[in-house]
Structure I
Amino acid sequence: MADEPLLMTAEEFLWSDTSKFAELIDGVVVQHEPPFVLHSLVHSTLIWLIGSHVHDDHRYRALARCGYVLRRNPDTVRTCDVSVLTAEAFHSGADRDMYPEVAPEFAAEVVDAQDSREDVLRKAREFIALGSPLFWVVDPGLQRVDVLHASEDVQVLRPGDEITGETQIPGFRCHVAQFFE
C-alpha cells in the first residue's frame, strides 16, 4: 500500500518553506515553477491598470498574487494573479498575515506558457464556487480573455474588444489589447 501524502492545513502551509511558488490543494502542496517573462509582463500590466483604478476608491483594495483559502478539511489555498476585495472584506477583522477566507469580488489569472489552460479554468471555477462573481482568464499566448461569471456564462474577448469591471470594479474599462502591449 502506497504511503498517503501528509496533509497540511492552510496555517501550516503559510509558515512552511514550500509556499513561495506553490499552492495547497486538498491538503497537498503542489509546486509551480516561477512564471516566465510574458506572464510577468501581463500580470504587472493588469495589477497596474486595476490597482491604479481602485487606488483612490476606498471601497476596494487590489491585491497581487494573494492566496485564498477555498476549502477546509482538507485545506485548499489557491492564488490568483490579481484580485479585488471590498474594503469591508479587507478590514473585516481577518488576520492580514493569513490567507483570506472570503471570496474576492474579482479575480484574474494570467495563463503562463507552462500552465495547462484546463487547470487555470478549473482554478477560475473554484473561485467562482467560493463566491467570486467575476473571474478573468487572461491568455497572452492566445491573445484572449475568458470572462467567467457565477452564472457559468463565459464570454471570450479579443484585443479589439473592450473589457469592463462590471459591478465588481465600477467604472473600469479598457481594450483587451492593453493587457498584451
Structure II
Amino acid sequence: MHLDRNAVSKEQAPLRLTHDELTAVLNDAIARHSEAERRAERPTTLEDALDVARQLDIPDEHVLAAAQELQRRRVRELRRQVARDRRKAPFLAASGFAVGIGMVVALVRPSLGGLVSVLLVMLPALYLGWRWKLAPVSDAEADRTELPPVPGQCRVCGSTSATPRSTFCTEHEYRAPGAG
C-alpha cells in the first residue's frame, strides 16, 4: 500500500488504522529511517535516541535505563569473551604436559601401563579443551573477569590518560617517593 499525502483529497475520509497496522507502519518507517541513516554513515548517539523518544513522548528515564542495560550487556559480553580467551592457556599447558608424558612413555618403554598413564594425563587436557571451546561462560564468571586496561584511558577513573599509550591519568600516575 503506497500513500501519498497529496493524493488524498479533502472529500475522502482520513485513513483509519488498527493498532497492529499502526505498529507495522511505524516499524517500517523506523526501518527505512535507519537504512537512510546507515547510508549517511553518521554514527547514532544517545542524544539522537533521546530526540526520537521525545518526539514519541517516551520519558528520558526509560531511554537512559535502556541505554544503561545495553551498556551492561555489552560489557558482560566483552568480559565473557575475555574469560573464554583466558581458558586457552591452561588447555595448552595441560596438552603440552600430556604430549611430553606420552613422548617419554613412547621412548622409554611402550607398554599398557604407559598407555593408561598417558590417557590419565590426557583427561585434564580433554576437560580443559572442552571448557575452552564448548562450555559457556556463566554470568558469574563473566562478572568476576577483569577487563584488560585500555591504552589512552585511565584504569582508575576512566578519564584520558597522561600519554596515548599510558593507562593512568596525570592524577593517578606513579610518583616515586620524594619526587615533586
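Nothing in this text is a laboratory measurement; each read-out follows from the coordinates by a stated rule. Here the structure is a predicted model, which is why all the values come from computation and not from measurement. Cβ atoms are built from the backbone, for glycine too; each structure is taken alone.
Below is a table of values for the structure above.
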read-out: Entry that produces 27, 20, 15 once semi-axes √(5λ) of the Cα gyration tensor in Å is calculated, selected from I, II; value: I
read-out: Which entry (I, II) yields the derived value 0.00 for FRET efficiency 1/(1 + (r/R0)^6) of positions 32 and 168 (r between Cβ atoms, R0 = 25 Å, to 0.05); value: II
read-out: If mean projected area of the Cα convex hull in nm², for residues 48-103 alone is computed and equals 3.9, the structure in I, II; value: I
read-out: Among I, II, structure where FRET efficiency 1/(1 + (r/R0)^6) of positions 56 and 112 (r between Cβ atoms, R0 = 35 Å, to 0.05) as derived comes to 0.65; value: I
read-out: Winner on FRET efficiency 1/(1 + (r/R0)^6) of positions 120 and 152 (r between Cβ atoms, R0 = 30 Å, to 0.05) once structures I, II are ranked, highest first; value: I
read-out: Source structure (of I, II) for helix-only ellipticity at 222 nm (-39500 (n - 2.57) for each DSSP H run of 4 or more, over all residues; to 500), computed value -7000; value: I
